[in-house]
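The structures considered in this document are given below.
Coordinate-derived values only; no laboratory data. Since the structure is predicted, the reported quantities are computational estimates derived from the model, not experimental observations. Cβ atoms are built from the backbone, for glycine too; each structure is taken alone.
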Structure P
Amino acid sequence: MAIERLDLASFPKWAEKLRRPFQARYFAMYSSVFGGIVTDPVLMLVPIDDHMVHRGDGVFETFKCVNGYFYNLQAHLDRLENSAKELGFVLPFPMVGLKDIVVETAKAGDRRDCLVRILLSRGPGSFGVSPYECPAVQVYVAVTELKRPFMELHPGGARLKTSTIKAKPAFYAGIKNCNYLPNVLMAKEAADARVDFGVSYDDKGFLAEGATENIGIVTRDRKLLFPELGGILRGTTMMRVAELAEALVDDGTLREVAFHRVTRDDVRAAAEVLVVGTTPNVTFACEYDGRKVGDGSPGPVYAALSRLLIEDIASNRALQTAVF
């Protein structure tokens, strides 16, 4: 088989082979390797010898821009900085500089509603495993389509199943790192089973998290419980929802909001099972492992928390960062 040799001179010819229909959902990208922002998806590239590509040696954050405002950006930047420190990354510029880059990249994408990913990588430098072969940490920012919240697309609720994929060890679960193979396998397993989300448990049998979401339950005695924070990712939406839920304690809807060890039996016996995350917002489970949750309808805690979070995203100026 004859294989054509390509070079920069022939780039306009072979670059067209890189175009795919799904790229219509990619709006802008900043790369510290290139030192600027591009808006043509063909140019949204990462070097193949970047440690993030062949070792998963990187960390990331994903957050949304709604009606021209980033929501809860500082919480994401704080978690990104903590993740970077755990891997010994030395950022190429201060966090305030990263914030400016994120704003400018979103502006270049020219969408008031979009999803933004920041990726910090060990950087290119070799195909080896040693991190010391990479001269400098690199920054990539991608602006893509923001999908509608899960409940807008599936008003009947979500179907969940127990995943056979074990939760990550606590250290790796607590860092939002780019090695997402367990998460990918969880998502594949759920899709193959024709359910919406998989639910993982740790090696002691306690509730952990979904592939990209946090899971919580409402007990029959009106307690909102999320898993203990030591063994899961500290989800920004989960933490904000827990704060908003205190208002439901004040009005008597809930008795308590807590982070607690939750067993499979607790989940199966729950009055409500909730899925929370940056893109799904607050979602209720109508089914878990083939059995109805409650009567299969939205519960009062879901309804209240969903409303509170949507209002928070739309109008809480303290958590909004203006883009446009």
Structure Q
Amino acid sequence: MTSRGQPLTELTAAIRAASSIVVVSHYNPDADAYGSSCGLTLGLRSLGKKVVCVNETGVLDRYTFIPGVGEVQSSFPAGEWDLCITCDCGDRGRIGESLKGTVTAFPRLMNIDHHASNDLFGHLNYVIDTASSTSEMIVEVLNALGVTLSPDMALCLFAGISADTGSFRYASTSARTFAVAEALVGAGARPAAVSQALYGSDSLALVKLQAAAVSAMEILAGGRLSCIAVPQEMFKAHGALPEDADSLVERGRDIAGVEIAVLFKQDVDLWRVSLRSKRAELDVSQVAQAFGGGGHKMAAGFRWRRELSELRPLLLGKLEALLAAHGR
């Protein structure tokens, strides 16, 4: 796989030279954000490094099966630190508003990521946009550092790969992905346990929320575009959490005939928008970038701080134009 940024040898040299390291992943974390950052944290600690793992959102209960998630801090630690490493952050904005200034101003910043929209914001950058996940890349980094993978490291990284490939269903899944997954299983990861935690442990509140949201879903553009909106009132009505809506965009995408799916999820003071497509030529990352976001060609997103009524026609217009430019 071809990387953008510096050679892996430069990254490993910088890591070896550092005694204290802060590892940061993107806000509103998924299993790859937690898996890559926690797996890296455990690996670096095995080398005798002082390491703290940070995420603006802090700890999400649904991911506490991933080793180390319970120790994740929501703020940058005080004191002197030699190196800061971001994992799975496609751009500065994904670090989060409360951390972005501190992290991007850090005198020694390393950026490890797999998003095509990554703008190489670190002093050292290692970006492979053909990798299935950042967790897959972290395995390579740890191998290059001579780390022997423990069962806990393997679980972290297998969870990240499994989630970001949709349980090895997405186009980003390669022969390399399966080889890495095999090595992780050999090191102690248990696929059945990871799958149960990721896909077989939904709360009743989540199921009720998703049933209500799907019932209100709209199918547009002659059946090629699905649209789901989850306002705060819907979360409150079912006692659900914001992360309970995350998989709804995939549910919309997976409908026969649908080629692009959009999810509008209302947070306290903004809308979080997720975009998915079924074909690489339907590049939703370009649409997300038009609204200040980014991501992959087939999976992207952004945040919107004004009224949904203002965003909806603008976004749907761009998505319908994209579909019109690329026939079935």
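Data for the structure
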| item | result |
| --- | --- |
| For FRET efficiency 1/(1 + (r/R0)^6) of positions 12 and 76 (r between Cβ atoms, R0 = 30 Å, to 0.05) computed as 0.80, the structure of P, Q it came from | Q |
| Ranking P, Q by Kirkwood radius over Cα pairs in Å, the structure that comes out highest | P |
| Comparison of P, Q by distance in nm of label points 7 Å out along Cα→Cβ at positions 204 and 300 - largest value held by | Q |
| Of the structures P, Q, the one that 15.1 was derived from, the read-out being mean count of other Cβ atoms within 10 Å over residues 100-107 | Q |
| Test item: percent of Cα pairs over 20 Å apart, for residues 28-211 alone calculated as 61, pick one of P, Q | P |
| Structure responsible for 13, with relative contact order in percent (Cα under 8 Å, 6 or more apart) calculated and labels P, Q on offer | Q |
| At a computed -12000 (helix-only ellipticity at 222 nm (-39500 (n - 2.57) for each DSSP H run of 4 or more, over all residues; to 500)), which of P, Q | Q |
